[in-house]
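Peer 1: Once you scroll down, you'll see the structures, which are given as structure tokens.
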Structure P
Amino acid sequence: MHDLMLVNETIFPAGARTLSPGQVGAVNGWGVFSTLRVHRGVLFAWERHYARMLKDARLLQVPFPSSSDAMLAQLLRLLEANQAQEATLRVIVLRNRGGLWEGPGNDRPFDLIAFSTSLKHWGASVRLGLVPQARHAANQFAGTKMLSWSFNLCLYDQAQADGFDEVLLLNERGEVSELTSANIFAVYGNEVVTPPLSSGCLPGVTRALLLEEVQIPGLIIREAVLTPADLERADEIFITSSTRDLLAVREIQNLNIRQGGQMRAVLSAAFQSLIENYCAARTRA
């Protein structure tokens, strides 16, 4: 983590003690968050991240900043203070009040918290473990990026302990859903397929950009139900997230998958152009 963090309108040293157990969101994981790519000092796809956080906050009854522009201005102050031109930014909106254990003297309904860190090198490809019954697609909170992230962290830690980089999660129907912090895509000729939101996966911003904004002649990018057997038929498989962009999958536990396709590289180049154009336009502005 970089040296400074943001709490509401104030920038503190990252080690400062600014939270209390009486803030119910801090104790119970009652809040929402997002992780953004910072390029040229610009928060890439900010509008999409804000919209998703707002939607999740309404579902979880978390009070939320009403102005996207005001929130963005505070986050940019932090990036400038940390001199974080190329970085990753974590943004949290934490509910402060409610329940039996609300502490005294807490007048703010929520806190905006943010901190940045250097970009992580993820390597050229990933090995995935496989976990059944890890997503409940019928749950009303499925696909919500909530602060209570312990299940994902436990699954990720176990995958690392087992020698994998990440873990592929199946839902209650045995369908492919997502990873703990990434979406998954499979390539079949000129079609690129990702599980639908009804699989229980999180609506990742990179996932949405590939589905809605990246256009390559002759290529179809769409949603479809995927099973582990479908992954074995794929020409290649890759994962997506705001920190990984598009990362190849070289192994999935107990599955025989193919490697060496070229579609991910083509899509990755198109996605990098999307990032550059977005950030260049906002740098000029």
Structure Q
Amino acid sequence: MKNVLYETRELIYELFNFDKPENVVFTPNIKISLNIVIKGLLKKCDNIIVSSMEHNAVMRSLDSLGDIMITKVNCNSLGEIKLKDIEKSIREDTKAIIINHASNVCGTVMPIKEIGNLCKKYNKIFILDSAQTSGVLNIDMKENNIDILCFTGHKGLLGPQGIGGFLINDELVKHVESLIQGGTGSLLEEEIQPNYMPDKYESGTLNIPAIFGLNKALKYIKEVGTSNIHKKEMLLTKKFIDEIKGIDKSLLVGKLDTKNRTSVVSPDFKELDNG
């Protein structure tokens, strides 16, 4: 069991071109990952930059803090964001930029390489919500200057429900407090939470069956390749979009082509409740 657990951490850090398997943290899902990162990192009066396309896993977590400053950069009707608008929003008290790599509504992919360069230029933390893109798009944490990447196992990573996690660089481990404390299987004689990785953030029994499933799925993705997976998804997406356009292209939300997008496509039935 321990071998599969460690091997899964290795598969995750290899997929995202990260440094240390011990800094791969498992959680029940990406929402808990984002809550740990956001609530463990941000302090009173910190400024955080987000796009107008963020998932409520981010926005509700931020709202619950109450006393932080949120700067929301608007996207256009296609879900695209302008880098100059992000750069204009960066302030001295900006602590981090949180970006949803691709919209869960219209599928538009954000320019994370360029956003990562801005974070490096201004010495800001870059947090990526990869719920819609892990396993589908190539994500290189080093190349894109990503400090923390949150992922879920049951979407593009093709694993079962009930498993997610995040990858965090060494420097930020010192600054992101643990959200949940308790048994970790280590230092049981101590009443304080271990401060080493990944135990600092992994309290309670891990979902080992889900990790076994994720392990198999990651090996499949490694064998097939994310580029091939995305290519096939775009072929199917194009076929779907073309068919909808043939009925009424005004039904579609966002982009009408397969450039710079994922396979998420949302029709909008204006006279009906789309929920």
Structure R
Amino acid sequence: MIMDYYEAEREFKEWLRLRKLSEETVRGYCMDVWQYYEWRATSWNAPINMLALAPTDFEGYVAHLLHDRACQPRSVNRKLNGLSTFFECLVRKEYIVKNPITRLHRLKVVEQERVYLLAEEVEQILDAVTHPVIACFLKTMAFTGMRVSECRNLQTTHINFKEKVLTVVNGKGGKSRRIPLNDELIEALQHYQVHVRDADSPYFFALTRTGKVSAQYVNRLLREATARAGITKHVTSHILRHSFASYLIKKGVHVAVIQKLLGHASLRTTSTYLHVDDTELVAAVDQVTYE
């Protein structure tokens, strides 16, 4: 049997959607498969039967990702895991007997301290955003810890100003959660809804031309605002989510509460947001006495 990429993608999408994964997750998995297919087809200068790939057909792909595409080890492993999920789908649908990528070596990832913003840096960046829709979008991320995809998919019906809460519908893993809103953010959201928002769209954050907001556009304007604010850290929209968690941890909020706000499946994921700076280290050592 021969199955080209497009037929395989249809089968894969159907399988992922039956597992109740979000469209953002489905898109990411399919992109991982497409990038491999494009590389393999270019190398062979021929179409590929997705059912006839052997473990040796993936040799060189890791080197391609590292050297030609300059991917970091963590990104390489994520792409390999996406491919593995694709072939697991084909196994379960009984198109193939074995997953050819199961034993492909994953790269060692050196854990580094993640970048996060101090409260005053977040304020400086938000003040430097000139686009009114994106300004409110980024403020919502900074005050709720939402993922950029969750903020993009937020609809007008998902915000309850009376109860001071918004609902993230179909977040990562298809899970929904409620996030309380503080008074400052409520004021900003209501001002945006009355005085800024003019798009005919179900999405709360919407540009007049497209009816939605793209993650690429958000990150571009965020980078520009960061530069205007004179901040040299590498800032992306995800850093706002990270900074939200780090700020709450420094304020003494229990990590289990932060886990629920962020929509993490495990406390282990949330623990990556714990930061200890040099001042805290000095303060800890100063308390040591053996008298």
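We did not get these values from a lab; they are worked out from the coordinates using the rules stated. What you are looking at is a predicted structure, and each value in this text was computed from that prediction instead of being measured. Cβ atoms are built from the backbone, for glycine too; each structure is taken alone.
Peer 1: Which of P, Q, R yields 47, 26, 16 for Cα extents along the principal axes in Å, for residues 62-117 alone, as computed? Write down the numbers at each step before the final one.
Peer 2: Numbers: P: 42, 22, 17; Q: 31, 25, 17; R: 47, 26, 16.
Value 47, 26, 16 for Cα extents along the principal axes in Å, for residues 62-117 alone corresponds to R out of P, Q, R.
Peer 1: Okay, next question. Supply the structure label, taken from P, Q, R, corresponding to percent of Cα pairs over 20 Å apart, for residues 6-85 alone with the calculated value 50. Don't skip to the answer; put the middle values down first.
Peer 2: Numbers: P: 40; Q: 50; R: 34.
Comparing all candidates, it corresponds to Q.
Peer 1: Just checking, which of P, Q, R has the largest value of distance in nm of label points 7 Å out along Cα→Cβ at positions 182 and 206? Before the final figure, lay out each step's value.
Peer 2: Details: P: 0.7; Q: 1.7; R: 3.0.
When distance in nm of label points 7 Å out along Cα→Cβ at positions 182 and 206 is computed for each of P, Q, R, structure R gives the biggest number.
Peer 1: State the single structure among P, Q, R that was used to calculate helix-only ellipticity at 222 nm (-39500 (n - 2.57) for each DSSP H run of 4 or more, over all residues; to 500), giving -15000.
Peer 2: Numbers: P: -9000; Q: -11000; R: -15000.
For helix-only ellipticity at 222 nm (-39500 (n - 2.57) for each DSSP H run of 4 or more, over all residues; to 500), the value -15000 is produced by structure R.
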